[in-house]
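We did not get these values from a lab; they are worked out from the coordinates using the rules stated. As the structure is a prediction and not an experimental result, all values here were calculated from the model. Cβ atoms are built from the backbone, for glycine too; each structure is taken alone.
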Structure 1
Amino acid sequence: MNQLPNDKISKERDGVLILGDRIYEGGREICQRLAEARKQQRDRGNGASAEEEVIPEDDREATLLEQVAIHHVDYPSTDVITVLGRIAVHPERQEGGRLAIVDYDEMTLRYTKLDFSKLKSWSVFPGETVVLEGVNPRGNLFEVRKVHYEVPLAPPPAPTTIGKPLHMVIGAAPFTDKDNLQYDKLSDLLAYCAENNPDVLILTGPFGSTSNDTLFLTIAESFEEYFEKIMANIVTSVPPTTEILIVSNHDDLQSSFVYPSFPYKISKFYKNLHFLPDPCVVSINGMHVAITTVDVVRDLSEAELSVAPSGDKIKRAFNYMFHHRSFYPLNPPPESVPLDVDLLHHFGTLPRVPNVMICPGDLKPYVRDVNGCVCVNPGHLTDYDSGEGTFARVVVHPPEEPTAAPFSYVACQVVKS
């Protein structure tokens with residue numbers, strides 16, 4: 001029998017343990033919510049609840065999975081059981097056998113096919129951490145009766161330090177046409193800012209896409225030097241009181257082809273110019289703004305498998321991100337997204353619902369209220385198909401109280417460029 005080298009065994013074991021840890025981390029909060037819901041049902045059934053048992057803080061996480069009675073996904077049972085795992089999808093298999101759930105047991109990955117035929121409405125996506133209720137008579141096909149993926153979400157606190165209206169302008173790449181490097185739409189946006197004097201200008205890359213790299217071969221300098229000139233032009237074109245936030249993109253000529261992406265760098269310092277990684281959460285006068293330049297809403301919508309799902313696909317995509325506390329919960333990603341799972345685990349978490357979330361993408365521009373967050377797709381500043389483009393204008397008014405919902409103090413408009 002061929003044996004694997006020790007270093008390969010070690011790497012595979014580490015991979016299984018990392019996957020197991022992340023399934024557990026995601027499932028822990030789902031189980032917490034489920035345990036609380038079941039306790040409330042018991043209390044209602046028993047009338048006045050008895051005195052609550054006090055569980056030491058250190059023991060709560062250890063007992064949580066026991067409270068919900070979690071089984072392995074391949075545990076055979078004709079009674080309804082609860083399992084915790086991650087959704088896996090086989091693109092090459094027939095529709096009926098594509099979906100499965102995976103969990104772990106020390107060195108072993110456990111795998112079981114899923115049958116959703118008993119549900120009238122459901123939706124899942126690859127890589128989703130879920131808690132499922134159902135039966136598994138032979139241990140190889142889990143008949144799903146209920147799907148749980150929600151975790152407790154706290155509404156974002158209102159930015160009470162804002163004393164006067166805060167004006168923001170948001171523009172997303174591309175900034176040039178396919179056949180020239182004139183940056184006309186960017187120049188028009190900068191002229192708009194010079195006239196309207198916003199407090200914050202947010203621009204999301206790429207500024208030089210690798211998909212259009214042959215065009216940049218026509219310039220007589222490196223793209224790094226060219227990029228410095230673009231930044232200098234942006235700074236000198238807008239009022240000095242406007243704070244400029246530049247968010248990186250993995251597809252930029254001066255980026256490492258990896259997501260999450262590191263901030264851009266230039267040699268010169270400008271007081272009002274700030275480079276941010278992708279993704280990021282930035283605090284603007286106490287208001288938390290989450291930004292990612294990867295088209296995660298489109299990717300989640302295209303990868304989602306569902307039958308008669310509730311709500312619209314855009315809101316479901318944002319809900320997936322909020323409940324999984326991740327800017328990019330989809331796994332595996334499409335080939336166009338060079339996802340580094342370890343980097344995402346450290347730099348791509350979404351710890352709480354922000355006040356505003358900016359996700360530029362190919363879908364039609366939108367503004368949505370999702371779980372108390374103002375979710376914005378400003379569209380693209382340059383649309384290759386129509387020749388037109390859009391950007392977003394946001395006004396944040398001083399909230400009347402700390403618990404005010406963002407849509408009561410945030411006004412957003414998508415403007416043609």
Structure 2
Amino acid sequence: MNKAEKRVLFVLGSGVSYGSRGPKVKEVTDLVFSQDDRVLKGDRHGKDFKPEERGCIHGFLRVLKKEIERMGEKENYESLYSLAQRLYEFEAGRIKDASMVRFRDHVYRETAAFWSYYVGTGDWDGHPFGAITRKTCEYINKCIRILLVPLETPQGLQLIPDLIDKYGATNVDILTLNHDELVEVLLKNRGITYTTGFDPKISNDGQVDFYDDAAFDVPGRVRIVKLHGCASWWHFHKDSSTDYRWGRLSDAVDWEDQTINDWEAPIGLDGQAFRSNSFEEPVTTGNTTKIDAYTRGITGEMYIQARRLLKEHDRIISSGYGFGDDGFNHMLAEWSRRMPKKKMLLLYNTSEVPLEQGCWFWPEDWKSNHSDGWFKHHPQWLSATSCSDVERLIF
């Protein structure tokens with residue numbers, strides 16, 4: 001295979017961010033149950049939490065924690081979020097699931113002392129139980145953003161720009177399940193042109209760049225598809241309109257300016273301020289709710305682009321992903337059956353955790369599907385892998 005034919009798709013999970021001080025699951029879970037004042041402060045999403053409200057959310061979460069423990073599992077922020085969101089979706093009438101009825105009634109009774117906080121507040125049209133399920137989701141998402149937004153010093157990701165330099169921006173794409181912007185910062189610092197779907201030349205209104213899938217069709221740039229969303233995306237609208245659109249704050253604005261704070265709304269070309277939706281979050285989380293998230297909103301858009309990348313690439317380099325997203329795993333399984341000359345390189349250091357314990361692969365018994373040698377395991381993390389390793393193993 002000559003240089004012009006070599007193309008690579010990176011599949012990245014949260015593990016690749018640890019070297020850049022990205023939070024681990026336990027750190028996010030600990031913050032969820034903490035008394036950290038950062039969670040109380042409002043931001044551009046417009047959410048702030050009173051100490052007594054946080055106490056009620058903690059009480060609600062402890063009941064959900066007991067339900068998770070009944071299954072013999074250890075809770076984490078994703079499993080807690082899954083239960084809270086399922087309850088919210090059920091209360092909102094978005095799902096019709098008979099198996100939820102008894103579970104909902106049980107949690108309703110056990111948490112009455114906590115959801116009663118919202119009685120008479122007007123939250124969620126006077127439905128206090130629905131209000132606490134929704135507020136719990138908002139609270140967990142806020143904890144995620146608090147730990148992700150400050151990350152701006154990429155470490156251990158050098159293989160990505162090295163391969164882009166070697167094969168060209170047109171031949172390297174990135175499918176990431178991370179909510180941070182470490183890869184974007186890295187490529188920007190290296191002067192590498194990329195898109196995440198938010199292109200000011202395609203869709204911009206003043207201080208906000210909006211999502212448009214046409215950005216992924218512009219040639220000569222690395223496509224970064226963020227399947228689980230991003231902590232810096234917002235669901236914006238103007239007071240004069242009910243039309244919500246997904247946007248990000250424009251890089252052309254100096255948001256570090258001390259005259260601009262987290263509460264200040266960005267301004268459109270017409271001088272009107274943008275507001276952000278108080279609940280629709282750009283961060284998709286939850287052990288069991290991701291698949292449903294792929295059917296709507298910005299996550300649905302990313303799902304379409306992810307499938308597109310998997311159709312275009314027959315070489316995958318995966319690192320930092322523990323194969324815990326069944327929806328994405330099914331996409332990978334389809335890719336493994338469809339691509340006749342495929343190669344997948346898993347970068348995973350087995351000196352720390354055995355491969356079979358650290359990665360839950362797609363359901364169809366991944367070992368039996370590797371008989372023709374298309375799957376390659378390199379016992380090193382991304383940070384310790386070189387271009388020559390990639391050349392040797394999958395080309």
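Thinking of 1, 2, which structure, once Cα extents along the principal axes in Å, for residues 111-310 alone is computed, gives back 61, 41, 30?
Derived from the structure labelled 2.
From 1, 2, which structure was FRET efficiency 1/(1 + (r/R0)^6) of positions 319 and 383 (r between Cβ atoms, R0 = 25 Å, to 0.05) = 0.35 calculated on?
1
Who wins on relative contact order in percent (Cα under 8 Å, 6 or more apart) among 1, 2, i.e. which is largest?
Checked 1, 2; max of relative contact order in percent (Cα under 8 Å, 6 or more apart) sits with 2.
Consider the structures 1, 2: one of them gives -11000 for helix-only ellipticity at 222 nm (-39500 (n - 2.57) for each DSSP H run of 4 or more, over all residues; to 500) as calculated from the coordinates. Say which.
Checking each candidate, the match is 2.
For which of 1, 2 does distance in nm of label points 7 Å out along Cα→Cβ at positions 87 and 103, calculated from the coordinates, equal 1.1?
2
A value of 26.4 was derived for mean projected area of the Cα convex hull in nm²; which structure in 1, 2 was it taken from?
On the way: 1: 26.4; 2: 20.6.
Matching structure: 1.
Taking 1.3 as the value of distance in nm of label points 7 Å out along Cα→Cβ at positions 159 and 183 derived from one of the structures shown (1, 2), identify that structure.
Answer by label: 2.
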